[in-house]
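Just so you know, all these numbers are worked out from the coordinates, no wet-lab data involved. Everything quoted here is computed from the prediction, not taken from an experiment. Cβ atoms are built from the backbone, for glycine too; each structure is taken alone.
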Structure P
Amino acid sequence: MAGLRKAQKEMTRRLLMSTALELFNTKGYAATTIDEIAATAGTTRVTFYAYFPSRADLMKALVGQLNELLGRTSSPTHGSTAASLVNVVAGGDPGKIAEWLRETAKSWDEIRPYTKAAFEAAMVDREIRVLVEGWFDEAIGDVAEGLERAGRFAPQTRRLRAVLAMTELDYLARNWTPGRWDTDLEPMLEVLATSWSGLLAEGKPGTAG
């Protein structure tokens, strides 16, 4: 019986999250109220608060769900990490970097509703802005860690290279759709991979790059 109640609670929690995500993307974070989330999910405001102290806390849970979709796990050095990203950057093989980007692109349609909602929420909610900035910094930390592990490029340039690479990836993941900028998926990924290889794969250990 206890197991059934636990499963029902988890179902309700996930229903509230999926409902909120849909509303955030159709109406916008700022325009979506807690009452509307609860009503659309077929429950009540009281039930909502039993799971999430605030709308911001629900958004935090969605970011946690996004990390699961991206394969990010807890990191003792910078919050969360994607081991595959650290490893491919450390390896410095342009072909494997291109392959990693291609695999990552397969999840763009699934993760876009999360990132769209999170970045919009960050514009109106300082708590979420701090969360999103920290989340993005964790991904930057993965790239910088890979370069540090490989000893590639001057230490003072590694984080900058990571910032540039992740900014490119994030912008495309959130904004590119088929045919946008007169570019289809494969040509776009080729350009992105070339840019990433230039930023992260070239040079010798210790060079200013």
Structure Q
Amino acid sequence: MTVLAGGVLLGVVDLLLQRSLPYPWANLANSSAVWAVGAFGIGWWLRADWRRSAVAGIVLLVVAVEAYYLAAVVLMNDSVQNLSSPTTMAWLFFGVLAGAVFGAAGGLSHDGQTRLRAIPMAAPGAVLLAEAAMLANRSAEPGSGSRYRADSLQTAVIEAVLGVTLILLVARTKRVRLQAIAAATVLALLGFVAYTIAGFGS
């Protein structure tokens, strides 16, 4: 029940903040990386095994996607057909993928038995760093307006700071923090490539 409520809250609040916050904060409100961090957060909060955490992450993001578009129907008079449009289906696909990966990472971050615990701990920071790199790269593309470049760069800086902060908060010891930062660097590079392949970089 908590996961369902969290999904509804994430979707509705995302829409409201995206429309009410000034830039660059509006970009952050509608960030796919922030949604991924939400999936990690629910897996971390449950303190369950990685399988249950993955399912929770999937449910959270799938519900959030539909809640977002349903809120747009109610509050903005958008077409109800948006609930099943190709764009929505694409976001649901990404929600399942990100929910599974980051939900599982949230669960694994509590697993003291694995020697690779720094990797799941690095996941929320890494996705923010990857999106920050993507935004910085996008802002440098020819034809980008000055206001767009400034907003993208400011959002990139905010996400980079949040990414490092999350790693320091999730990893509790100096040794694990250093391992998590090293892992996040590699994961962020892979995430940047994934963002580019998925078409978010253009």
Structure R
Amino acid sequence: MKIDSFIFDLDGTLWSSIEGICAAWATVLSKYPKLEKVVTPTEMEKCMGLQMNEIGKKLFPDLDENFQAKLMKEFCETEQGYLEQHGGKLFPKLEETLEKLSKKYRLFIVSNCQDGYIQCFFKAHKLDKYFTDFECSGVTGLPKGENNKIIIQRNNLKSPVYVGDTIMDADSARVAEIPFVYARYGFGNVEEYDYVIDSFEEILTLGL
């Protein structure tokens, strides 16, 4: 199969920002002691890949939707300020691999994150030079599969693949009718995929 581009998920595929997110969220929650809530890395890992309103419902099911929305807005602002400055944990050999890929393919990111989150990844780690375009649910209000379609159409892609680590990522590739590369080193557990990698740099050996 001859492909022309890679569309990447972000969390669990290119980096892990869980440590920074939990630190930022602790700052926000300290303003609301009555909530008596601590968001642990394990809880946050289970939220990766969800849209922000879904995360609010999952972590704060007893709060009304308006307060959930208020909290999530504060979380996003605090989290982005932290990640823009400190970044996250890049998976091993990420930049070296992106550099090699970008010489042969066009690279993209599609994530279920809020607007500004992908930009934090770019700014903190100076990796935007490898990517042509990106999209997220925080901008479009659409699920990942539809955002894959937007990227494909907007950039006139003929034969892309999607790389991600969760069932939601696999589903998004299916919606966009493109092959799925399962990043097994990430946060999810996927049983149906077209290709699989156990480290990011393995993507260079797929022979696509």
### Query
If helix-only ellipticity at 222 nm (-39500 (n - 2.57) for each DSSP H run of 4 or more, over all residues; to 500) is computed to be -24000, which of P, Q, R is the source?
P
### If mean count of other Cβ atoms within 10 Å over residues 7-14 is computed and equals 26.4, the structure in P, Q, R
R
### Query
For which of P, Q, R does Rg and Dmax of the Cα atoms in Å, calculated from the coordinates, equal 16.9, 56?
R
